[in-house]
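Listed next: structures, encoded as structure tokens.
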Structure 1
């Protein structure tokens with residue numbers, strides 16, 4: 001059964017935490033699909049990964065068409081159906097992602113913005129009502 005982890009941030013910006021999380025995912029040799037709510041967010045994540053740290057690089061790619069890349073550990077997109085791995089789904093969308101249960105783990109990032117907290121509570125309730133194992137982690141930034 002899919003493990004769901006909620007990361008509750010004390011700030012309104014998720015990017016520093018997201019990049020640290022992805023660096024850890026890469027260092028531990030996991031694969032991650034990042035579910036974005038729109039193209040603008042996908043572009044921000046992509047650009048941020050290129051400039052996150054000058055002394056490291058996190059291999060990643062944007063989801064394009066029907067092709068997949070089994071060698072790139074981080075994929076950014078909006079269609080998890082086209083992913084060939086089932087390791088980690090990082091949800092940056094306001095809704096429960098389609099086909100989330102095919103992944104071993106789902107990471108939900110919730111900032112201190114009221115709208116995000118409200119959406120996060122709804123997703124937490126959704127998962128809990130369906131019996132998924134849930135963890136919450138408070139992240140101080």
Structure 2
């Protein structure tokens with residue numbers, strides 16, 4: 001099963017070992033997940049972590065990304081492909097999930113990924129928050 005992770009999932013997992021975002025990393029081996037993200041998402045998560053968090057959180061981030069398959073996403077192409085569906089800044093996340101042939105896009109961004117426009121689209125993957133994804137597993 002392939003999971004495409006938004007930057008906020010990686011950030012949250014590095015920040016706290018108590019949340020569902022971190023649990024996804026812990027369950028990876030048990031359920032044979034392939035964790036995938038884009039270079040752009042990793043850069044965003046890294047920037048937020050190094051600017052705002054402790055050295056322990058930064059270290060946790062670097063350990064977590066060791067198990068993530070990192071892909072390149074053409075932002076310009078993504079913005080064109082999903083124009084009118086989602087805000088431009090979030091289009092590369094949708095496009096990365098599509099490009100990687102993910103089964104799930106995992107995000108904490110309810111504001112942009114759970115809109116009426118998104119609900120109307122037929123994506124080849126499901127979009128879930130981490131808690132809902134884990135609840136579906138159990």
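Every number here is computed from the coordinates shown, using simple stated rules; none is lab data. What you see is a predicted model; the values in this text were computed from it and never measured. Cβ atoms are built from the backbone, for glycine too; each structure is taken alone.
In terms of relative contact order in percent (Cα under 8 Å, 6 or more apart), which of structures 1, 2 is highest? Walk me through the intermediate numbers first.
Details: 1: 42; 2: 30.
If we compare relative contact order in percent (Cα under 8 Å, 6 or more apart) over 1, 2, the biggest value is for 1.
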Out of 1, 2, which one gives 2.3 for distance in nm of label points 7 Å out along Cα→Cβ at positions 9 and 33 as computed from the coordinates?
-> 1
For mean count of other Cβ atoms within 10 Å over residues 25-32, find whichever of 1, 2 sits highest and give me its label.
-> 1
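Comparing Kirkwood radius over Cα pairs in Å, for residues 17-56 alone across 1, 2, which structure shows the greatest value?
Values: 1: 10.9; 2: 11.8.
The structure with the largest value is 2.
To test your reading of the models, identify which of 1, 2 gives 0.40 for FRET efficiency 1/(1 + (r/R0)^6) of positions 1 and 89 (r between Cβ atoms, R0 = 25 Å, to 0.05) when calculated.
2
Can you say which of 1, 2 returns -9500 when helix-only ellipticity at 222 nm (-39500 (n - 2.57) for each DSSP H run of 4 or more, over all residues; to 500) is computed? Intermediate results must be reported in sequence, preceding the final value.
Working: 1: -9500; 2: -15500.
For helix-only ellipticity at 222 nm (-39500 (n - 2.57) for each DSSP H run of 4 or more, over all residues; to 500), the value -9500 is produced by structure 1.
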